[in-house]
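In the part that follows, the structures are each spelled out as structure tokens.
Every number here is computed from the coordinates shown, using simple stated rules; none is lab data. Quick caveat: nothing in here was measured; it's all calculated off a predicted structure.
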Structure I
């Protein structure tokens, strides 16, 4: 196996944040898509 050095990734590196005003304008499907993506990211970090 050829292992390559990878720099650690933090939640801040993959987080997509919204200001309150931006979040209010998102429709429910987009909010659900965002929430699903963040849950997957958190799950990946926890698994490490």
Structure II
């Protein structure tokens, strides 16, 4: 129990430290996914 709690706390700290540097990449990737999906739909409609 104690060990799992310590692991959870460590993961939380790692996430807090890593998130600011990962967030822009995640946003850009999500935006790219949305754009590519929309472009694919438009291409299908053109055909």
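Looking at Cα Rg over 2.2 N^0.38 Å for structures I, II, the greatest value goes to II. Of structures I, II, which gives -35500 when helix-only ellipticity at 222 nm (-39500 (n - 2.57) for each DSSP H run of 4 or more, over all residues; to 500) is computed from the coordinates? Label of the source structure: II.
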